[in-house]
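Next up: the structures, one after another.
Each reported figure results from applying straightforward, stated rules to the coordinates on display, with no laboratory input. This one's a predicted model, so the numbers in the text were calculated from it and none came from an experiment. Cβ atoms are built from the backbone, for glycine too; each structure is taken alone.
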Structure P
Amino acid sequence: MAKPKSTDLQVLLASLSKSEKRYMTLELQKLGDNLKIHSLFEAYTLHQITDEDDIAIHCPEIKAEQLSNLKAHLYYKTLHFLRDFHVSHSKDIQLRECIDHAQLLLDRGLYRQCTKVLNKAKRLASQNDNLELNLEIMKLQKQVFAQGIGAESQQKVNNIIQEVQDVTQKISNVNLLSNIQVRLNNWYVRKGFVRQETYSTEIDRYIQEHLPTLDESTLSFHERLHLYEVYVTYFMFTQNFSDAYAYAYKWAKLFEDYPEFIPLQPMAYIRGLHKLLITQQRLYRYEEFLETMQRLKSVDKTPKLKLNENLRAMLFKYITIHELNAYFLTGSFQEGTELVAQKAQELNQFVDQLGKHATITFYYKIACMYFGASDYRQAGLWLQKIINEQQVDLREDIHCFARILNLISHYEQGNTDIIEYLIKSTYRFLLLRDDLQQYQAYILGFLRNLAYGTTEAELIGRFDKLRKQLLTLIDNPYESRAFIYFDIISWLESKISKRSVEEVIQEKALKRMKQKGALVG
């Protein structure tokens, strides 16, 4: 029987790029005295073994009792070589290396040499705005001062004490802001947009109690970055897209003003563009949306930026989401479904790296795209992927709306025999999640009471009645979130006017963009 897969080592080696594997091969060959490590490396990377029993076939010189130690040694060597390979591209690795060298010099009593290395490290830390490592550097500087080697002036001592206090305060601010951000993000990933007054009050109280009043002009790059991220998350969470846009703009502008931080903090830059695109879509700033989209697509061309697998997956995720959003903005659903077909293979390739939250979001957007294109069967297939997902405490709001849209898709397909069952099932789900709101009650009631034998005039009358009921909810801050997910009112108007839902939404989109000054004429 095959032994279990050597997952940690196997996964690590599988993540290596071609250039990384080439570098490792050359470095392992230099070892000379341990050819077994090289053989094991080739077994995993060249022959792509998955079962440990296969190692004996490709590496007969390795004895069974040696395998565990050799695997651990290869794992360590892989990390060691990766660090060496990336040191020229990573400012943080270079900075840590300087600190390590300074520590070695300090331990040998070579204080003047240590001071030179620390001064170099301090310049790097300042350029990178790396607060934590800057504090580590000053800790070593104080140890050198304590030796009295340079008979440091009182002013120099006072300066470093003040620097330590300033950096400590900045680190405290960053930690506080990042803690707030993590809490808000956790709420959002679980619940989605704020949907109840008590929930909104809880969020507002948390922000008031924990978010300090800070003067932006005095903040470092990373303090401002974390502050903008907190505000964007909070305002998007509460559906205040105007204020979310203002801070997302500041977030992206921060990197525009300090472009040297883009290769240092690429994930934060990409997330900032992503948030800006979301707010531009919600506010129908179409031309701005297209400009920001171009910036996102050009990230991989940033000088000195080295893309890894994580960044590639992140870029694929956000570019694809906003390519879909561009079609939602203009109501071009047929074209959108063509993009979905083109991206299907890539989506399957990246799905494990995207995570559950992003995957569920993708499925729902794709379902809405097919619904807008009047392909209700395909919409239902993508919605079923969400409904079948066991982890319903992740983005509860999307799970709820997926079931509503699934009901309407079955109605459009004429699947009257299962409508009643689906309505009962959806009722149970919403009640269990404490998420049965007026919007959903109106739609469920409409579908339940819809008599398929009524005249066309009566049917249109019922569509119009539901439309009027839903229009009363648009300005309700806790009910209006429903219209963020899909324009159900346009679907009703398409039924009343006997036009396609795509045509109705395109007409509205054109009007909105003209009002925003996005289009001329």
Structure Q
Amino acid sequence: MKKNSFMQGAFIATCGIVLSKILGMLYVIPFYSIIGDQGGALYGYAYSIYSIFLGISQAGIPMAISKIISEYNVLGYYNAKERSFKLGRKTLMIMGILCFVIMFIFAEPLSYVIIGNVTGGNTREDVTFVIRVISTAVLVVPLLSIYRGFLQGNKYITPTSVSQILEQIVRVVIIIAGSYLSLKVFNLSLRTAVGIAVFSATVGALCSYFYLLVKANKNKKQLYKRTLKVSEPKISDQEIIKKILFYAFPFIMIDVFKSLINSVDVFTLVPVLVNGLGYTAAQAEAIMGVISTWGLKINMIIASIATGLMVSLIPNLTASFVKKDMDDVRDKINHTLQWLLFFTIPMTIGLSILAKPVWTIFYGVSEFGPSVYQYYVFVALVTTLFTASITILQLLKEYKMVFLALFSGLIVNASLNVPLLYAFDRMGLPAYYGSTTSTILGYSSCIVISLWYIHKKYQVNYEDTVKKVISVVMTTMVMAITLLLLQKVFPFDSTSRFFSIFYVSIYAILGSVIYFFIAFQSRLIYDIFGKDNIKGIIKKIRR
């Protein structure tokens, strides 16, 4: 194993996560055709609850461990580093067991909260079953995450990226094979098929966990090598635990509040659409399926860029902050925002323009899918900025502001969700656009508060970033106008997946060529990533 620099780590982690998410996107094509809208809604119900409890069971400890490992490496406190990892692992085992028990026992009340007395779709018994099945994952995923955090804190990014791809491959195989065999071969119930699909999270995590375990054991000398000779102070287990919890709490808030913001739709959308706006249960669950499952899967490809950057940013920004190198801290913050927006803005606009053929590729013809997703894709853009800004604030140990920003985002989304559903309906627009708008506004409030505070407290000047983002937007506009004009000449009007793939491929290649051609000609890409880094990446791609 080799340690990775900030740029290398960001590139490797992003590539690994993007590949993982591409697998996560591709499997939904056959999966959707197997289980349909109702099965997709049921799958989404299970994962929405699971994501909340996963955030609680992990308690932010994997990210905290990554931060502590990096900090102790800089200081040369190797004994404390090893004990931090072991204590974090024990804590997560206990948390995982507790969350599993709570999810399993209270699955039925949770199912009532989700769908209430709505009839004509999934039953409370169905929702209870899938929640109990997926609860097994919280016994494994936290342990997997702690190993990833340990390796990332030591700046070993490649093994964690490989483990993510391995986990996703196992999940995809089980989801597709399990759901197909249960429904098409053995004629079992839809509930059983979805239960097998959600259980794949447990099996995939187990395989990935054992891979990292073997990798760590084979490289013990590297992982525990002492490069600095310092007089290490006595640090008790109690002090380490306090430090872990102190660092972990903001990460808990990030995960839980993010899940809660996303779950506002789960608890409000279907009841309001059915009971207040005259939609049928089938229509409401189809829309819910787009937001909670199918659209979210496509959005993951955009969100994965932020995740990859954060994996590399956490140990590197922490190291700079511990050294009190504030110029480097400010530089990394601006570079993170620039790198993020360089990719996510054109991807978001492109997916919005191609919403109909993209949806057809993945899920076939749908009454609501393309319409919902054309706007919902912008949630991915604000989610990436949210993840970056809140994580930066947390790494700077501004925990009160983290909580304030997260709480404001939740309040904005929760308070505007139902009113905007009715408001958009009265304006003659699709009511579900109101739900997406409230989500975007919720995340946006978090972003504005976080970046404003970082600017005020740490004198982070965003002037250069704003100029470069304006260039990114202008370049994206040229790309978008070209694609829209082309659409006027060659409009999409097909139900064929093959034609949709051809159509999207042509537009994606053309859009990418236009965007990167302008970015290279204007030297925007060199200004953002650095000429030497770009040349190095091109050389690696050629190899």
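Figure out for me which of the structures P, Q the number -0.55, -0.85 belongs to, where log10 I(q)/I(0) by the Debye sum over Cα atoms at q = 0.07, 0.09 Å⁻¹ was derived from the coordinates. Working shown, then result.
Details: P: -0.55, -0.85; Q: -0.39, -0.67.
Traced to structure P.
Between structures P, Q, the calculation of mean count of other Cβ atoms within 10 Å over residues 202-209 yields its largest number for Q.
If FRET efficiency 1/(1 + (r/R0)^6) of positions 42 and 74 (r between Cβ atoms, R0 = 41 Å, to 0.05) is calculated from each of P, Q, which structure is the one that comes out at 0.30? Answer by label: Q.
Supply the structure label, taken from P, Q, corresponding to distance in nm of label points 7 Å out along Cα→Cβ at positions 250 and 418 with the calculated value 3.4. If you can, show how the numbers build up before the last one.
Numbers: P: 5.0; Q: 3.4.
Comparing all candidates, it corresponds to Q.
Consider the structures P, Q: one of them gives -28500 for helix-only ellipticity at 222 nm (-39500 (n - 2.57) for each DSSP H run of 4 or more, over all residues; to 500) as calculated from the coordinates. Say which. Can you show the working numbers first?
Working: P: -25000; Q: -28500.
So the calculation was done on Q.
Source structure of the calculated read-out (relative contact order in percent (Cα under 8 Å, 6 or more apart), 10) within P, Q: P.
Name the one structure among P, Q that mean count of other Cβ atoms within 10 Å over residues 82-89 of 14.1 was derived from. Structure P accounts for this read-out.
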